[in-house]
1. Kindly point out which one of I, II, III the value 16.3, 50 was derived from, the read-out being Rg and Dmax of the Cα atoms in Å, for residues 167-262 alone.
2. Hey, FRET efficiency 1/(1 + (r/R0)^6) of positions 271 and 303 (r between Cβ atoms, R0 = 35 Å, to 0.05) derived from one of I, II, III reads 0.25; which structure?
3. Can you tell which of I, II, III yields 4.1 when distance in nm of label points 7 Å out along Cα→Cβ at positions 199 and 231 is derived from it?
Structure I
C-alpha cells in the first residue's frame with residue numbers, strides 16, 4: 001500500500017473477508033448464546049485459517065482482517081481478537097513447550113485463550129496490580145493442565161482478576177501477578193495458567209457484551225518456572241508489547257463498525273422519502289453524512305499508519321498506537337450514534353444492524369486502555 005490507499009490485492013482480500021463474515025460467520029454468531037464462548041464460531045475461524053493469520057500477519061494485515069470481519073460480523077471479529085490477545089504473550093515470550101502445547105490448539109479454535117490483566121482496583125492503572133505471587137517453599141505440586149507447582153522454585157498466586165474477556169470459560173489464562181522484584185511495573189511477572197489449575201475459580205459477570213466477561217479468584221494457585229512467560233519481574237513488558245501490537249487493530253475493529261454504520265446510513269438516506277424528496281437531499285442530512293465519512297476516513301488512515309509504524313519497527317509505536325486507538329474508537333461512537341439518529345426509531349428495533357452496533361461500539365473506548373489512558377500515553381510520549 002501507499003501512505004493513502006490499499007493495493008488492489010489488499011482491497012480484494014478485504015472484500016472477500018467481508019463476504020465471508022456475512023455469509024459464513026454471521027449465521028454461526030446468530031446461533032451463539034450471549035455471554036458464552038461460541039465454540040462453533042471459533043472452530044470455523046480456525047478451519048478458515050483466520051486464527052492462523054492472527055499469529056503470522058504483520059500489524060497492517062491484522063488491522064485489515066479485524067476491520068473486514070467487524071464490518072460483517074462483530075462477534076467473529078471479537079472471538080478472533082481475544083484468541084490473539086490471550087495467546088500472543090505465549091507466542092512472544094513462551095517456552096517451546098508452552099508454544100507446542102497451546103498455540104496449535106488456539107490456531108485451530110479448539111482452545112480458548114484469555115488475557116488476565118485487569119483487577120478490581122487496577123483497570124486503567126495496570127502497574128498497580130495486587131494479585132500476589134508468593135514464593136512456594138513447600139513440596140512440588142502437580143498443577144494439572146501442563147505442570148506447575150513448587151519444589152522451592154515456584155509461586156502461589158492469591159487475589160482476583162476482574163473484567164476478563166472469555167473468563168471463566170477460557171482453557172488457559174495469561175496472568176500478570178506481583179512478584180516483587182521492584183516497585184510498580186518493575187515487580188510484575190507473567191504466567192501461563194491452565195484453567196484446571198488447583199485453586200483457580202471464576203464466575204461470569206452480567207455485562208453489556210456478547211462474549212463472556214468474568215471474575216477470576218486465585219486461592220494459592222501453584223505456578224512454577226515452566227509456567228513463566230518471559231523473565232520474573234518483566235511481565236509488564238510482556239503486557240505492553242501485547243497491547244502495543246493489538247491497539248492499532250482495536251482501532252481497526254472500530255473503523256469496521258463505523259464503515260458498516262456509514263454504508264447503512266448512505267443506503268437508508270438515499271431511499272427514505274420524506275418532506276417531498278429523499279432524506280439525502282436535505283442539506284442537514286448530507287452534511288451530517290459527509291462529517292461521518294470524513295471522520296471515518298481519517299480514523300482509517302491513522303490506524304493504517306500506526307500499523308505500518310509497528311511493522312517498520314518505528315520507535316514511536318506507543319504514541320501512534322495510542323492515537324489510532326483513541327481516534328478510531330471515539331470516531332466509531334460518533335458515527336454509529338449519528339447513524340442511529342438519521343435512521344430514527346427503526347434503528348432501535350431489536351435485531352437491527354445499528355441497534356447491534358450501538359451496543360457493540362461503546363466498550364472499545366474502555367478496554368485495552370480507556371480513551372483517557374490513551375491521551376495520557378500520547379502526552380507522555382510527546383514530552384519525552
Structure II
C-alpha cells in the first residue's frame with residue numbers, strides 16, 4: 001500500500017480483494033446506464049454492501065464506515081470491477097446524508113434496506129443552472145401549510161430515475177445562497193416527481209428529475225431547515241477522498257495492464273519495457289499512482305481522527321487522484337496502441353470511465369478553489385481580514 005494501515009485494515013483490504021475477484025465474472029443484470037439491482041443484491045450477499053453500513057445487519061447502532069474502510073472498499077473494487085464499485089459507492093452517497101444527519105425514523109426506514117440492496121438511494125444536488133456553484137440552487141421549496149411543495153429540476157443525478165428515494169436539496173430561503181438550502185428525503189413515489197435517463201459516455205446510471213409541486217413535510221427534512229448545504233458538504237467531505245480511491249484503483253489496473261503488455265511485447269529487438277522511453281513512462285505512472293494513494297489515505301485518516309484539515313485534504317485527494325488516473329489511463333492506452341481502443345478492452349472501458357470523476361462531486365477547478373481557500377496561514381504572518 002505504501003501507507004501505514006493497521007493489521008485490521010490490512011485484513012479488511014485483503015477480504016475486499018477476495019470478494020471483488022468473485023464479482024469480476026458476474027455479468028450485468030440490467031441494461032447499461034440503468035441501476036443494476038441484481039448486482040446490488042450480489043454485493044449484499046458477498047458482504048461488501050453491508051460493510052458500507054456498519055450496524056445495519058448485526059443489530060448494532062447504525063453508523064458510518066470509517067473513511068479508510070470506505071476508500072479501501074472503493075480502491076480494491078475498482079481494480080477489478082468498476083461497475084460494481086460504482087453501484088456500491090452510489091448507495092453510500094445517496095444514503096449517507098440520512099446516516100449522518102437524518103432522524104432516527106429516517107435511518108430505520110431506509111438504511112437497512114439500502115444495505116440489503118433492496119432500496120436504491122440517490123444524492124440529488126446538481127441542477128441545470130447550478131453545478132460547480134452548488135450554493136446557487138434554484139429548485140424551490142414553497143411553503144404549503146405545515147410543509148412545502150418542491151418545484152424545479154435536478155440533473156446529472158446518479159441512480160436517477162430508478163432510485164427508490166432521493167436526498168434532495170432545495171431552496172427554502174430565496175437569496176440566501178448556502179444559508180437558505182434545506183435537505184429533504186423524497187421517496188420516488190411522491191406525486192409530481194418524474195424522471196428520465198441520460199445516455200452518457202460511460203456505463204453510468206444517470207438521470208434528470210422534474211419536480212412539479214412534490215409535497216414534503218417536516219418529517220422529510222434531513223438535518224435542520226436552511227442548513228442543508230452543511231448536510232451536503234459533510235457527506236462530500238467523506239466521499240471525495242473515496243472518489244480519489246476509486247481513481248487510484250482504476251489507475252492501478254491501467255498500470256498493471258501496461259506493465260504486463262510492455263513486458264511481453266517485443267519491438268526493436270527487445271521487450272518494450274527495456275526501451276528507455278517506455279521504462280521512464282512506467283516509472284512516472286507508478287510514482288504518480290503511489291503519490292495519489294498516499295494523499296487519499298492521508299485524507300481518510302484526517303477524517304477518521306477528526307482533524308482540522310478534512311475539507312482541505314479531501315479536496316487535495318480528489319484533485320490529485322482523479323487527475324493522476326486520467327494521465328495513467330491515457331499513458332497505458334498509448335503504450336498499448338490501437339488494441340487498447342478496441343471495444344471491450346480493459347483500457348477502452350477505463351478510458352471512458354476515468355473522465356467523469358474529474359467532474360462529479362466537485363470538478364477539479366472547484367477542488368483547486370477549495371484548496372486555495374483552506375490553505376493554512378503562512379507562519380509568521382498576520383492573519384488576513
Structure III
C-alpha cells in the first residue's frame with residue numbers, strides 16, 4: 001500500500017504538531033521551545049534514548065528494532081525558522097513578530113516525529129534508527145556543529161537520510177538526483193577605499209561609488225568568461241553601501257556584499273581567486289584600493305549513488321514514482337552530514353504553494369502521510385531483518 005494506513009490515520013495529530021510549531025517559530029540555535037516539544041514527544045513515544053543539548057538545542061531519539069541487527073540508520077529533520085514577517089493570514093500564523101517558518105522546517109520536524117512514533121510502536125526492523133532534530137540550518141551550520149560534536153560516532157550511524165518539501169512538485173510526490181544536488185554557499189564582502197570630497201568637484205576625488213559599480217559589473221564576467229559554460233556558478237552582489245548619506249558628498253568608502261554558489265570544488269576555488277583579482281585590479285585602475293573577505297559556508301551537498309537508489313526505491317513504494325530533481329543552487333547544511341556518512345536527500349512535493357523563504361509560504365499538511373511513509377520505508381528497508 002503506497003501510504004501506510006496507520007500514518008494516514010495519524011495525519012490530523014501530526015498536522016496539529018506542525019501547526020503548533022508554526023505558531024512558535026525560533027531562529028538558528030535558539031530552538032529551545034521547539035527542542036523541548038520534540039524531546040517530550042519522543043519520550044512519550046517510548047524511544048529507548050532521548051538525548052538533548054546537541055548543537056545546544058538539538059535532539060536525538062534512539063529507537064531499537066525488535067529484530068537483531070548491528071546497523072544504524074540516521075534520519076534528520078531541521079527545526080529552525082527564518083527572520084521573515086509572515087503574510088499567510090492562516091489561523092496558525094506565527095505569534096512571534098518578524099519570525100516565521102517560511103521554509104517548512106515545522107513540517108519536516110512534524111513528519112519525522114510522526115515516523116518516530118510509528119517506528120517506536122512497530123519496531124519492525126533489525127538494528128537501530130536514530131532520529132535527528134537539528135537546529136540552525138538557515139545559515140547557522142547546525143549540521144556541522146552536530147558532526148563536530150561527534151554525533152555520528154556517538155550513535156554509531158552508518159548511513160543517513162534527509163528530506164525537504166518542494167513547492168511546485170505535486171503534493172506527496174518525490175524527486176531526487178545522485179551526486180551534487182545543492183550548491184556550496186559562500187559569502188563575500190568587498191571594501192573599496194578611495195578619496196571622498198564634494199560631489200561638485202569629482203576631479204578632486206577618487207570616487208568609490210564609481211569604482212564599486214565597475215567591480216559589480218566585472219564580477220559577472222566570472223560566470224560568463226572564466227567558468228566553463230557547462231559548469232554552474234552564481235555570483236550575486238546583494239548589498240551596496242557607502243559611508244555617506246548626503247546627496248552632495250562623494251564617499252571615502254564603499255562596501256559590497258553577496259553570495260557565490262558553486263557545485264564543483266575547482267570552480268569554487270576559481271571564483272574566489274578571480275573575485276580577488278577583479279576587485280583589486282579594477283580598484284587600482286581608478287587609483288583606489290579594494291579588499292575582499294571571502295567566507296566559505298556550506299559545502300556542496302552530494303548524494304551517494306547507492307543510497308540515492310535506496311531513496312528512490314522507497315519513494316516508488318510510497319508514491320508510485322520518483323522524478324529526477326534539478327540541480328539546486330541553494331545551500332543545505334545536511335551536506336556536512338553527507339560528508340561524514342553515505343546517504344541521500346530527497347524532495348517531497350508541497351504542491352502549488354508559495355515558494356520557500358516567501359512571506360506567504362506555508363507547509364502543506366496534505367504532504368504529511370507521504371513524507372512520514374517515506375521515512376518509515378527507508379528505515380525498514382535499510383534495516384530489513386535477515387531472511388530465516
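1. Checking each candidate, the match is I.
2. Of the structures listed, the value fits II.
3. The read-out was computed on structure III.
FYI, it's all coordinate maths here, none of it is from the lab. These figures come from a predicted structure and were not determined experimentally. Cβ atoms are built from the backbone, for glycine too; each structure is taken alone.
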